Structure P
Amino acid sequence: MATFRFGAAAQCELPLEDYTLLSAESDEHPLLDDPATGVRNALAAPLNFPPLIAATAPGDVVAIALAGDVPRGNAVVRGAVEALLEAGVAPAMITIVSQQKIEAREDLENELAALDADGVKFEVHDPDDEQGIAMVGVNSAKEPLRLNRTLAEADLVLPVSAQRLPAGGQREESKFAGLFPRFSNRDTAARVRLESGNESAKVQKRLRAEADEAGWLLGVQMTVSVVPGGNGGVAAVLAGDPDEVSRTGNELTREIWERTAAEPGDLVIAAVAGDEREQTWDNLARAVAAASLVVAPGGAIAVCSELDAKPTGPLLRLREAVDFGEVQRELARDEANEAHPALVLAKALEEGPVYLRSKLPSELVESLGMTAIESDAELARLSAGREHCIIIEEAQRLVPRPMVREEWHFD
């Protein structure tokens, strides 16, 4: 019997005999009991950088740039604020600039008030607010580089983001990926997102260099990186020199989230775990991309999620599509945010069947070219008779590492 988790608290049991379960490594990298303490400790003893107290001066205006994918985000923010207070920064001089709306913000404000830090300000970055965005300089291509104005005007910017393996595990992100283009304007973010789908080494190098320039122009000398663990937890917190944090964080993330599949799966089940913040089209696409790495030729992919957001924009190009190759060519020229997940799905659908368990209406799922699954029983019937199944837990983060395909044997 195979058991796996998906969604906020859902669990699925399948009567499988020959299967591989891929999940985050937890024996050597257990979860931190208190991520806030982890942040404080990391900032007190940064990697290749002086302690935070030595990087601040009386009267400094500090901005914490909080990326949108940080696990246990409120605890992480609380730890960063505590560390700044210990370094002598006044609460009124601290602004938390978040990429997305902070969940349970009132609870966080109450926790900060208990620290006598109720003067800390909050701001949600708006990529469409031209008044809230400032030009911080010109990049090497002689193009203006724009970022959030609060970050641009701060004396100290402390980027806080989560480590994530690139799709396919082939390319490393910039050390400032949690900062740029996330806190830029919408046009810049769309352009970078479109170019990120280009597999050219030259293009990828240029994009990393552009993000590095953004951090340099903001004067960022220290970053905080949260290494996610399984079950939505935090395995480690790193702070210090951006290059060292990036290098060490990538190593830890690979140890936790890169898992080997000894043989391909006739059916690959990719589970998207977590609350509503994890149940997105972006994460659905990441799960499909992960499954595509280890599905056997002619095999099928099934994604288990609790996605309930209806498709918009480029995702609608999948509706009633006849030629997914042509859809891919159209999406490759589309700069909209939804273009990338739509492109991933189109590629997978061209290769073979994709099944989706979600909270979306079955007819809507079917119109996008996928087959809807509504119960454990339906998934059990789909898996029956398959020679080998692979189950990927938290597939929005885990990247399977297949054996060299020439080593796989097919009957």
Structure Q
Amino acid sequence: MGRDEIEGKLEGILRDLGDCSVEVREKAASNLEDIKYDLLKYVDLNLLRNVIPKLMEKLDDQSGKVRYYIAWTLESISSKFPELFKDKISKLIEKLHESYEKVYRRESYYTESHSALYYRDPREKARDHIAGVLENVVKKFPELFKDKISKLIIEKLDDNNPYVRISMAHIIEEVGGKYPESVMDAAPKLLEMIGVPDSESLAAALALLKVAEKHVDKVKDKVGDLVDALELINDHGEDGKYISECITDILYIIWKKYPNLVKKAMEKLWKDIDEDKAAAICIVAYEHPELIFNKIPKLKDLLNNPSIEVRAYAVTALGNIGTKYPQLIEDAMSKLKEALNDPDELIREHAATTLVDIGIKHPQLIEDTIPRLVELLIDENPDVCEVTYNALQDLIEKQPKTIEKIIPKLKEIT
């Protein structure tokens, strides 16, 4: 579709968007979807500059469908030309304040769960994309938002729309990276948002990290809540991993100024240790082992814990510390090597990856263990075989000389 054809279609769409018939306007708005990408590719920037105000007017249309398609198109345009929306920020924020019911229609029932299938109000879906426009603009022009954080953006962290909340957190993150003083009042609300391993918690954690980097006193009194969140989220899912890393970074920032405060708050992780607490400790050991130096003896004791999961995390946590500070786990190396012979496959998997991780940094520490690692390539459990194979490949790639010890054993077992 060429430029002239696109501009002709656009002219017809704009004309029909002014029609008194709702059906005509909805059809015209839906037609924007068909030309959206060609619009960005072929249409002159000056033409877009004239079109955007006309599209913005239709965000007030009585039809939710019209608003939805218009907002979707505006978000698409803003992803490539955010500068065209620099003078539209106040209007867009104003539209965000018009919230609607999330559910407007029950359509049918799912076969398996027997729960009703609901559709969101299209006006609410339009707000998703309006928030997306603001998020696109802030990436290029954070200075335009620094005076709007305290009264407008923070307020929307309580919005009933999760997509709006996520976008607002991303805006705070972007502004905080350049103007940290303007986002420090967002800290309490961001902390409230961190609860489950999802995109919303991740957005809040990233934004909170920006606050902590420059205004640690705004978050230090919530160190207990941060530790609770770390235990709750730990390594659940991909989002959970990243959220926990952010939380650990924040705890480390607080620890550098208030070490005793963090140590005291983290004591709860060591009481009645279960799988979640062990997972949280493992993440801390990987990100900032300095936070648990005083607990290394306790961590070594966990190698004898009756819980398989706790023992597995303890193996990995000691390995995380050992890659950076091998002298701190020297007396535990024999235990880690013994774990390669553990009757439980999960322990063998963790031990194999842990020892290889240590060996990549300090190959002399695992020289005597390489034959046993090679034997795990024919372990009775296929998962152990696969994990060990990948680990040894990594070892050979990063420490090529280890192949000299691997090949003889390979010949022996094949």
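Where a number appears in this text, it was derived from the coordinates with a stated rule and is not lab data. Just so you know, these numbers come straight off a predicted model, no measurement behind them. Cβ atoms are built from the backbone, for glycine too; each structure is taken alone.
Once mean count of other Cβ atoms within 10 Å over residues 74-81 is evaluated on every structure in P, Q, the highest one turns out to be P.
To which of P, Q does the computed value 7 (relative contact order in percent (Cα under 8 Å, 6 or more apart)) belong? Clearly, the read-out refers to Q. Once volume of the Cα convex hull per residue in Å³ is computed for every structure in P, Q, the highest value turns out to be that of Q.
Structures P, Q were shown, and volume of the Cα convex hull per residue in Å³, for residues 130-193 alone at 69 was computed from Q. Comparison across structures P, Q (criterion: mean count of other Cβ atoms within 10 Å over residues 266-273) gives the highest value for P. Could you figure out which one of P, Q the value 4.9 for distance in nm of label points 7 Å out along Cα→Cβ at positions 162 and 370 was computed from? Clearly, the read-out refers to Q. If helix-only ellipticity at 222 nm (-39500 (n - 2.57) for each DSSP H run of 4 or more, over all residues; to 500) is calculated from each of P, Q, which structure is the one that comes out at -20500? Only structure Q yields this read-out.
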